[in-house]
Structure P
Amino acid sequence: MFEEIEERIGYTFKNKELLQQAFTHVSYARDTGLPHYETLEFLGDALLNFIVVDMLVREFPRKREGTLASLKAYLISEEFFNELANELELPKYILISRGKKNVSIVGDVFEALWAAVYVDSGRDCGLVKELFNRLFRDRIVETVKRQKIKKDYKTMLQEITQKMWRERPTYRVVSVEGPEHAKTFTVESSIKGLSAIGHGKSKKEAEQEAAKKLMEKLQNEG
């Protein structure tokens with residue numbers, strides 16, 4: 001297991017337990033006592049956010065901030081990370097006791113893996129960026145150039161509200177229901193007394209739905 005993953009990403013771990021942790025779902029951790037990936041996923045989310053933004057600014061210096069924001073939103077989404085994870089055949093290595101390896105879980109593991117590389121390498125961000133770019137730079141650049149970017153409703157809504165009131169909408173988690181392996185997030189998006197509710201298998205997915213509904217409400221009232 002470890003050797004195959006290391007070969008796919010081009011990095012050999014000093015601490016194999018850290019690599020295993022990146023692929024350990026909380027349900028499996030509860031059954032075995034092993035550490036799970038959630039803390040690594042939290043770190044990896046911020047790490048990949050920076051790496052993707054840095055790549056976009058370098059590769060497309062003439063694009064406007066709003067365009068870059070839309071591109072970033074898709075390129076760090078669970079959906080896109082799932083595509084990258086599947087290219088490396090990472091889902092088959094996930095250790096999970098209950099539930100399915102859904103989009104949210106695969107996306108979390110993808111983020112956790114790169115955080116694990118970062119920690120194992122002595123927090124060498126440059127190394128992580130080099131490995132990530134070697135694997136995915138061409139894929140990301142091609143995606144942008146061919147405009148294979150799906151709609152980012154949060155960015156679209158923000159552009160509308162900035163023009164109308166020079167303000168940004170706010171988002172808050174209303175509830176999180178269901179077991180660890182099948183959570184349902186409910187998020188409210190609001191601005192100027194208007195609000196909309198979105199649901200999803202992840203916070204990001206729920207925010208997108210809430211933004212879409214609030215944008216439609218603004219357009220209908222306008």
Structure Q
Amino acid sequence: MTAIDPPWLVAAGKDLGLKEIVGSRHEPRIVEFFAEAGHPYVKDDETAWCAAFANAKLVEVGIKGTGRLNARSFLDWGQALVKPARGAVLIFKRGTSSWEGHVTFYVGETDASFRCRGGNQSNAVTEALYPKSALLGIRWPSGYALPLSGPAKPAPAAGPLLQIGATGTAVETLQSALNRLGAKPALVVDKKFGPATRLAVVAFQRSKLLETDGVVGPKTWGAIDVALAQLG
């Protein structure tokens with residue numbers, strides 16, 4: 001969190017790490033997001049919930065959202081920004097669909113990707129990278145003071161050096177990115193760089209003709225950013 005973080009971004013941060021429950025049970029907090037967003041009839045965590053999360057976080061701090069569960073409903077909500085600032089609502093396309101999308105909150109960026117805090121990102125509340133090429137719109141709440149500081153300072157393009165034994169949010173970002181890039185089997189996003197994560201890194205490095213050492217340094221981070229940008 002920084003001194004310029006708007007209240008809805010702070011609220012979103014309080015649920016970081018929340019995940020769907022695998023199986024027949026459903027995460028109660030995710031069900032609450034639907035209720036807060038105006039859809040109390042949804043009682044599961046399997047219905048797409050990125051828009052429910054965004055609406056809920058806005059409602060929690062007294063700001064009216066779209067009240068809809070369609071991510072693209074935010075495209076005509078609030079006011080447009082030319083460049084994102086921390087907390088800006090970003091809307092992304094999903095594949096070639098004309099109506100599906102993803103809505104989330106901006107926290108930073110690399111050369112090719114936006115770093116976003118949101119719900120239903122790898123079935124959890126996380127911070128993850130999304131390609132700039134998939135961006136549809138940047139919005140800010142109407143009636144709420146526009147960010148005076150302008151766009152947030154971009155994050156460096158390369159992340160920290162990661163290898164077996166590493167832990168923390170950088171590993172979480174890596175695991176989420178590899179899953180978006182088709183890691184097989186999909187990784188458990190647990191913030192722990194273990195053997196499964198190393199195998200996924202080696203497979204990615206091999207596909208990009210990089211040194212297959214299983215260590216994520218500047219070249220591998222850069223290749224990941226480019227690959228994410230190409231998803232759109």
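Quick notes
- Once mean count of other Cβ atoms within 10 Å over residues 6-13 is computed for every structure in P, Q, the highest value turns out to be that of Q.
- Of the structures P, Q, the one that 17.4 was derived from, the read-out being mean count of other Cβ atoms within 10 Å over residues 46-53: P
- Comparison of P, Q by Kirkwood radius over Cα pairs in Å, for residues 102-205 alone - largest value held by: P
- Identity of the structure behind 1.6 (criterion: distance in nm of label points 7 Å out along Cα→Cβ at positions 22 and 54, calculated), options P, Q: P
- Computed 67 for percent of Cα pairs over 15 Å apart, for residues 134-173 alone - originating structure among P, Q: Q
- Which entry (P, Q) yields the derived value -19500 for helix-only ellipticity at 222 nm (-39500 (n - 2.57) for each DSSP H run of 4 or more, over all residues; to 500): P
- Test item: Cα Rg over 2.2 N^0.38 Å calculated as 1.08, pick one of P, Q: P
All of the numbers you see were taken from the coordinates with simple rules; none came from a lab. Keep in mind that what you see is a predicted model, and the values were worked out from it rather than measured. Cβ atoms are built from the backbone, for glycine too; each structure is taken alone.
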